[in-house]
Structure I
Amino acid sequence: MVETLIPRKIFFTRGVGRGESKLQSFEEALRDSGIASFNLVSVSSIFPPNAELVSRAEGLSLLHPGQILFTVLARNESDELNRLVSTAIGYALPSDRSRWGYLSEHHSFGQTEKTAGEFAEKLAAEMLASTLGKVGSLVYDPKKEEYVLEDKILATKHISKAAVVLKAGEWTTTISAAVLIV
């Protein structure tokens, strides 16, 4: 029998890196986010049913260097002086946690952390709403600072990172990631 790999915990992280090459700046962004010592595998956008959202510190404490990690990763980079690069991961969880939620990744130029994050959060909420057949009923609640859908959505949030290229010819990379722990 083959064991099913369903992540039981998930955490979010973000980072920025700078370097003479794209690869070096990406490595520095991974270091800044705390996930440089792992082998990352990109996966699509499902927040697993019943997965527990944990802090970055708790998530990292459960891992071992060299471990294969499944991630939803947003990455963006540039070496154009004064260019603003940003990334974000949004998520939307259903009230019924035995169902799956959604993660969305977004990478853009010229958007602040707030703008990129809000876009990613809305995207995840829209994906969840479409799965529930309720796209037209989705609204943003400014008091809760999240999207709501009748009694169907439990929570929406985002994590984002933006940075400006400070030196001509120096690469700047931002990453935002959801790390899924099996």
Structure II
Amino acid sequence: MDTAYNNLDGPYIQTFIFENTGFMIGLLKQHKTIEEMSDSLNYFQNILSEDIYNKLFGLLLTDRGSEFAKPKLFEINSETGEIRSNIFYCDAQMPSQKPHVENNHIFIRDIIPKKKSLKALTQDKLNLMFSHINSVPRKALGGKTPYEVFEFFYGKDTIDKLNIQKIEKDKVTLQPYLLK
């Protein structure tokens, strides 16, 4: 779990990558607060079965950003009081401890350069961006796409609930004009 942004005033993209598949999703956030970031887990708990939620979000690895500073908000469901996740933090200044998310952020930067404002970004545009990112074949996946590998492990129904679409390989775009 991480956060990508271009301006300290926001908006922000909260990203999640599933290391065994390279599959990445993101949620648009207007504020970089602990409450807004931890609320994402409530969202995922509401749309996914308990079994799938536990497989995908049972263990979270993140940096020590202020938006992730209260582990209990991420680990405990505020409505039920049940433990829903275990959160672990990388050592300070050690992005190499979560290289998959950092490497996938390069794809985000291909589409949304650092100086570009995120003000016009919507969740639908984010889903489109991640659909394209997840449809790029990866050498580390034996030439398969993160979409294909994730679908194999977790099923198309899960992908549909995450609002990600399969993009044909010859139609994948990792350029800024994708979001216009």
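Read the figures in this text as sums done on the coordinates, not as results from a lab. Bear in mind that the values here come from a model prediction, so they are computed numbers and not experimental data. Cβ atoms are built from the backbone, for glycine too; each structure is taken alone.
With mean count of other Cβ atoms within 10 Å over residues 60-67 computed over the structures I, II, the top value is the one for II, the highest of the group.
Name the one structure among I, II that helix-only ellipticity at 222 nm (-39500 (n - 2.57) for each DSSP H run of 4 or more, over all residues; to 500) of -6500 was derived from. Of the options listed, only I reproduces it. Could you tell me which structure in I, II was used to calculate relative contact order in percent (Cα under 8 Å, 6 or more apart) as 23? Considering all the candidates, the number was obtained from II. When FRET efficiency 1/(1 + (r/R0)^6) of positions 20 and 172 (r between Cβ atoms, R0 = 25 Å, to 0.05) is computed across structures I, II, the figure 1.00 traces back to I. Taking mean count of other Cβ atoms within 10 Å over residues 28-35 from the coordinates of each of I, II, which one would give 21.1? Derived from I, not from the others. Quick check: 16.1 is what I get for mean count of other Cβ atoms within 10 Å over residues 68-75, calculated from one of I, II. Which structure matches? The value was obtained from structure II. Where is distance in nm of label points 7 Å out along Cα→Cβ at positions 76 and 156 largest, in which of I, II? Answer by largest value of distance in nm of label points 7 Å out along Cα→Cβ at positions 76 and 156: II. When distance in nm of label points 7 Å out along Cα→Cβ at positions 92 and 140 is calculated, the result is 1.4; to which of the structures I, II does this value belong? Here the read-out was taken from I. Set I, II, criterion mean count of other Cβ atoms within 10 Å over residues 84-91: the highest-scoring structure is I. Among candidates I, II, the computation of Rg and Dmax of the Cα atoms in Å that gave 15.7, 47 used structure II. Taking 2.0 as the value of distance in nm of label points 7 Å out along Cα→Cβ at positions 12 and 148 derived from one of the structures shown (I, II), identify that structure. Answer by label: I.
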